[in-house]
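Nothing in this text is a laboratory measurement; each read-out follows from the coordinates by a stated rule. The shown structure was predicted, so the numbers you read here are calculated from the model rather than taken from an experiment. Cβ atoms are built from the backbone, for glycine too; each structure is taken alone.
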Structure I
Amino acid sequence: MNKDKILIIEDSRTHIKYLENCLQDYELIICQTGEEGLNAALTYNPDLILLDLTLPDIDGLELCRRLKSGKVLSGTPIIVLTTRDEVEKAFSLGSDDYLRKPFLKEELLARIETRLEMSKMQKRIRISETRYRTLVERVYDGILIIDNEGKVIFANQQASKLLNIPIGDMIGSDCLEYSLSFFDLSNNDDPMQEELIFAKGDKIKEFIESLEDRSFRCKVNYDDGHIKFLKGSLISIEELNKAEEYLLVFRDITEEVLEKRLQQAYSFLSKITNLSYSLERVAERFTIKLKELLEVRGVTIYFRDYNGDLALVGESGIENEVVSGIKLKENNCLYNIAKECDIEQKIIFKNLQSYCEECTRCDEAYDSPFYEVIGIPLIHNAELLGILQMIIHDGNNWFELESELLSSFIIDITNLFNTKRLQLKLEDKHQRLLNNISKARMIQEALFPQRLPQLPALDIAARHSFAEHLGGDFYDIFVIDEEYLGFYLADVSGHGIDAALMTIFIKSNIVPKEGLNGENRIRSPKEVIKDLERKYQEENFPADKFIAIFYGLLNYKTGELTYSATGFVNFPIKFNQEDTEELVCSGPVINSYIQDFEPVEKKLRLKPGDSLFLYTDGLVEETDNKGEMYGEERLIESIKSCCELDTSHIMEKIKYDFESFVRKNDYTDDITYLLLRKE
């Protein structure tokens, strides 16, 4: 354990000997002259000095003055040892205590221990004060101490920086230098909601009393138009025997507020771009929101039109006559600034008044000429989409335009605008496609029989629906001559445009008669299908496409039916009131892979009362919400339950039973069915 160092400045050997005997628990430094003592004090920096006032070279009082006048030893306690009656003078020169010679050991030790303990306490206090001041001056928080009269009695450097007021001007002040607004901390989601407003010159005491020992958030409005957001708290402090004082601690949250407001602006834009708004309406609403959040004078957005020129698509805070001027007059200053920003493709700042001296519209629109225009290019993948302009008070950009925060925001909103632009382009293309598909559907519908043949002793009905706008099912029923009726039902692979084109191919290439030796000969169903297959192979259709078709030739007078089919797995059903029968006629689909194509042809006779029901697989393969198919058995049962009815009621009953089972309006496949009855 280190011993306390005591410097003894004493010329008497007798007294030195006595002191050495008394102070054996201390480290002693002995000097017998004033000069030696002064040098030793500066060299060894003792914890305490015992000073005799009667020295051979320097008077003890003078030496006391010298020791206390320097910074190094000013805090070192000095105990004067004297027989002289000059104690008061010694105290006035800095002495901390005295002992009149002769003195007892116990008295000496008590005085030394007391002074050493007081000296150590003072050192600790000085160190704490130094640390406290260093901390107070280096923290990011501004700190003010205000007395109970509302006067500033302490301010740190950060407070001076945040408030932009010299410390000397703050000390003693009892008035606010700026107007400020409080914000309710319970509404963190709405930083725009002002709760309480103070004007420049209001008393600080009123401001303090309004806080009521609580946290606060406020906006400071500077004289030059700048604004800053601060967040802090008020703490009431009391010292012994002193009136109440207040500690006001606050910090700059401008960037935090900006981040929140930019996020609000982005979220708002993200929301409205997902709505079915035009680009102009999106831009218009966004400029209103951005003007409100960033507290600027006005906002405009220009986008390139189809000619590559800039066109105003949204504005907020700009007078109507200025807007019309922008649209109609190319040398309007706002338009020209946008063009300049377009050319330079970087952020630019322009004074609105000096930029275009000839443009008087701006002066008429604004209540003050001291405005700046900030032009920000909206660039996506090296392509300039448009220009965002903000009109502010001269120098009042509380947001840092070079900050990473704002740069990220500009990139994000540019992406949103680009996404909206592409979305609208896709919607426009999609709408044009839907219009074309609608026209194509009208054309395809026109290919179906518009009126079914009306023949004696034969009743005909048909129904079809597409799974998509265009379908792959097709049928035709036509009178060939005064005896024969031709009909077919075709189902091609897939749905949509490809399938529709295939049905047109079928319609164009079903040839029921051919000229031979100057006469028209009715072709058999087998010949018709083989001819269709030959033409199909000539067209070189893709390998994943195919055709399934049933073709029938009916002598509607005698009831003789000749038929052929290829690719059908759901065979036509012949039925009457006594019986049902499937007309099995197997054969491969028409496809580019199938070689040696040879369809089967069969014959039968339809008697009066016999009916023939043809259908595509979409009818029996459709499922209900549990995934169960309607199926062939249910179809046959439905037919049996109504076979005595006429054709129109049979068709309605089949439709009703089918829809009651599947219970939905959108089907996975095209559905077509025909009914022919021999009366």
Structure II
Amino acid sequence: MPTRPTQPPASPIGPDPRVRQARAPRRPRYWLRRAAVAFGVVVALLAVLLAVPTTRDALATDAGRTLDMALGDISAPDVATLVAQVPQRNRILAADGSLIATTWWQNRQIVATQDVAPIMRQAQVAIEDARFYEHGGVDATGLARAVFTNVTSGDATGQGGSTIDMQLAKNLLQLQAQLSGSDSAVAASTDKTVSRKLDDMVLAAHLDSSLSKEQILTDYLNVVYYGEGAYGVQAAAQRFFGVDADKLSIAQSALLAGLVQAPTAYDPLTNPDAARARREVVLTAMRDQGMIGAARFRTANAAALGLHPVQPTQGCSASDHPQFCDFATRRMLAAPQLGQTQAERDRAWRVGGFTVTTTLDPAVQKSTDAAIARQRLPRSAFRDAAAVVRPGTGAVLALGQDVAYGAQSGQSMQSMALPATDGGSGAFQGGSTFKTFTLAAALADGYSLDSTIDAPDSGTPMPLSEFNSCVPLGNGSWAPKNAPGDPSGTMTLTTALANSVNTAFVALEAKVGICQVRDVAQALGVRQSDGQDLQPLPSLTLGASPTAALPLAAAYATFAADGRYCEPTPLASATGPSGALTFDPQCRQVLDPAIAEQVRQALREVVTSGTGTSASIPGTWVGGKTGTTDTSASTWFTGITTDLAASVWVGDPAGGSYRSIYGGDVAAPLWRRIIEPVAG
């Protein structure tokens, strides 16, 4: 038998430089090799069966060594790769390291050898493979006994004579089949055939030549299913007793060890009598094998089951921040760092083992949630949503809305603060928040804040032929209207923005160019909610295109960052089975810093003397822009401080028609209540 490593691996699972790799196999024709192995198996079994009792153990050991060497010559999947792909939990954290959510495909927590109580290791060996430390990957004695029983019973696939090594091999191969997504592979991995059993034996031999016995047992304890959704001994210890695996008692260890054979039949939560009887079987085996004495046996056997079940929760629905959790998960599953194809990324996330640190700032999120909870909406059909980002980084600090996360009536699995491209339901006309993009386009075209524009009276027809456009607009006219009381006539661009004069900005757009306004908005990351280009129509400057709070917040953050746009992201960093994953800010200079500074000055005027005064925060520099659609179905305030940018939407998701509801009255005060507690 090959020499075992003398030092256990440093990690509980996965590739390790101290784990000796299986030797490269020689590759004769596969069926010939299998035939040779089958013949060797028969010879080894005959040697055992025909041996006299006094020499049987010695012959079994020699036969086992011969069998392991023969099986080791057959190619098998890489041991390190198989073990590294055992599914486990993913953890999603806030920026401060606090837990947002735990997700899994299989509820498993990989633990190291020293993190499993020694008595638990003994209990599993006692009930499943008493000769575990004596045989190699395959136990010739057990296999001979199984073959004899099967031959005499007429059932060629009845007893398997499986060792812990073989059980681990079987579980690893079945996991690979499940992860492949192939129904035929899954079916083949569970077939009760001699061929599949031989696959287990081959891989068991490779495991035995690559890993120490202690590591094989640890991997087995981490892999097997204990029932009640608990995979691996750590999850099982938590599920049934509310303790970690290194704190398990004799009675607890015996109960868990007995579950592996039939997790449902022996489930102590539903079948306590069967579980107690099975525990006694394990305790008896431990006593008979000298692992515990008679007194400890009696004490453990008399003990109550002592269950303290803990129902684990997982997924974004169990999180305090479900919308953000869902957003981060979607972005993670789209990240090329996780895999080049969607199938690769999905598989990597199912395998798990990732710890994802997000950009969520608990203080900002708390302030957002509290402000939304206190908001008094102007109509029963109205809802609200908000997004907060960090200028210059793209870090999304918070998402909020007043609609609960869920699939029940009155709930939603989508965030209204996110566009459809991020799985959100935010698709609301941006209103006058788009006038800022027209201002930026004009400044880039040579205008200044003191430049004047002639604002026609409300409802004055404007010929479409007079619009500078890159697409045909036809020969008709458009008659935009102002809000009641808005001024008209000649005014500076600063005044026009502060008072949000529609006709002034339509006239400015006509001169600067519709497509120039569109290009500036898109350079700032604003597109239609479904990711399509903004439509180059005269109504663009009045925010006729559907958008969401997050892209607007990120766009305005560009003005606070001296013209540097950063794509909004919820991902800061991650670690996984293969090491660290980095998510560097995706930033680019899209505006001249001098233009960004002029836009900031104009936005400041909106808050100090214009439509956004209700967003003012004493002692804090604030600039921003209100927005209201024609029917008042959507109202906005998108604003910036020196280190924060946020956009707030308040409106009717169904797009009803209302009167006299404005962004400065409902959205701007909500923005202030969100930002004031966390403003730097």
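For mean count of other Cβ atoms within 10 Å over residues 493-500, which of the structures I, II scores highest? Write out the running numbers ahead of the final one.
Working: I: 19.0; II: 23.9.
Sorting by mean count of other Cβ atoms within 10 Å over residues 493-500 in descending order puts II first.
As an exercise: percent of Cα pairs over 15 Å apart, for residues 317-372 alone, calculated from one structure in I, II, equals 45. Which structure is it? Let's see the in-between values first.
Numbers: I: 45; II: 56.
For percent of Cα pairs over 15 Å apart, for residues 317-372 alone, the value 45 is produced by structure I.
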Q) 5.0 is what came out when distance in nm of label points 7 Å out along Cα→Cβ at positions 269 and 589 was calculated for one structure; which of I, II is it? A) I
Q: For relative contact order in percent (Cα under 8 Å, 6 or more apart), find whichever of I, II sits highest and give me its label.
A: II
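Assign the value 37.6, calculated as mean projected area of the Cα convex hull in nm², to the correct structure from I, II. Don't skip to the end; give the middle numbers.
Numbers: I: 59.7; II: 37.6.
The value was obtained from structure II.
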